[in-house]
Structure formats: C-alpha cells, structure tokens
Structure 1
Amino acid sequence: MPTAPLRKAGGSVTVTVPPIYLKENGLSVGSVVNLEVKGERLTISPARKRVTLADIISAAPKNAASMRAPGWDELKQAGKEE
C-alpha cells in the first residue's frame with residue numbers, strides 16, 4: 001500500500017495525491033473532492049455534480065433539432081427497447 005507524508009501548508013495539513021489517481025479520476029489542481037471520515041479511515045473520492053435534465057437542455061445547441069440524424073428513430077430494436 002502506498003504511503004504519503006503529511007505536510008504543513010499555512011494553517012492546514014496536506015497530503016500528496018498520486019498522479020495516477022488524478023488521471024484515472026479526471027482530477028486536477030482545483031478539483032473538488034468528497035472526504036469521508038469513519039474512525040481512523042479517511043476516504044477521498046471525486047465530488048461529481050449530478051447532471052440534471054435542465055443542465056443537458058441548457059447545454060444543447062439552439063439548433064439541435066436540425067442536427068437530427070435522419071432515420072435513426074425508424075431503426076429496428078437492437079435490445080429490449082419498448
């Protein structure tokens with residue numbers, strides 16, 4: 001199991017995060033993480049914003065209807081769609 005030293009940074013204590021963890025979780029300096037403390041265990045996990053339908057609609061291009069792929073909704077079912 002990898003170890004990392006605790007370091008003083010101003011009035012706080014920091015711990016270094018291995019670059020592989022950052023890469024695998026799409027994190028970088030400034031990313032927000034969740035911290036969970038259970039007894040002597042500290043768990044760090046990426047804080048993911050829950051995407052809502054309103055977020056998706058507001059991010060869609062204004063001309064989204066004209067970008068429709070012709071015929072996609074006339075294809076046969078590929079799985080258990082109903």
Structure 2
Amino acid sequence: MARVFVSGSVARHLTGGETEFEVKADTVGRLVRELDRRFPGLGNQVEESMAVAIDGVICQDTLMEPIPPNSEIHLIPKIAGG
C-alpha cells in the first residue's frame with residue numbers, strides 16, 4: 001500500500017481535512033480513481049491541478065506511472081506563473 005500525503009487547502013477540503021492516508025494502487029491512474037471513490041472530486045483535482053511525486057520524484061507521464069509497493073506519494077498543488 002502507498003502512503004499518500006496531500007498538500008493544498010482545496011485538496012484538504014475534499015478530504016475533510018485528512019492529510020495522510022493509505023491507498024492500494026499500482027499506477028497513478030488507479031490511485032486517482034481510488035482517491036475519487038473515497039473523496040469525490042479529489043481525483044479530478046489531482047488530474048487538473050496537482051503534481052504527483054512518488055518517493056520524492058515528480059512524475060511527468062502521470063497516469064501510467066507505476067507505484068512501487070510501500071511508496072510515499074505526495075500530491076502537491078501545481079504552481080502557475082510565467
């Protein structure tokens with residue numbers, strides 16, 4: 001199981017204030033679906049406006065990215081700017 005850490009006030013609002021939880025998923029796509037099942041709207045929030053880091057590495061091709069067992073996943077709001 002992966003340990004998920006959520007940053008950002010919008011995401012925390014969707015989780016009822018929870019910032020850490022465990023999720024069983026072997027890809028980021030499955031993680032997003034499971035998060036949306038548990039916390040409606042969070043999966044969409046992750047896809048649209050959050051970066052995903054697995055064991056300290058930010059993923060580029062996010063949905064197909066494998067999640068190794070016992071990983072730490074950090075969901076971080078993307079920074080806009082130019």
(request) Could you tell me which structure in 1, 2 was used to calculate relative contact order in percent (Cα under 8 Å, 6 or more apart) as 38? (result) 2
(request) Please state which of the structures 1, 2 yields -4000 when helix-only ellipticity at 222 nm (-39500 (n - 2.57) for each DSSP H run of 4 or more, over all residues; to 500) is computed from it. (result) 1
(request) Identify the structure, out of 1, 2, from whose coordinates mean count of other Cβ atoms within 10 Å over residues 23-30 was calculated to give 9.9. (result) 1
(message) Taking mean count of other Cβ atoms within 10 Å over residues 39-46 as the criterion, which structure among 1, 2 has the greatest value?
(response) 2
(message) When percent of Cα pairs over 14 Å apart is compared over structures 1, 2, which one is greatest?
(response) 1
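Read the figures in this text as sums done on the coordinates, not as results from a lab. Quick caveat, the model's predicted, so the values are computed rather than measured. Cβ atoms are built from the backbone, for glycine too; each structure is taken alone.
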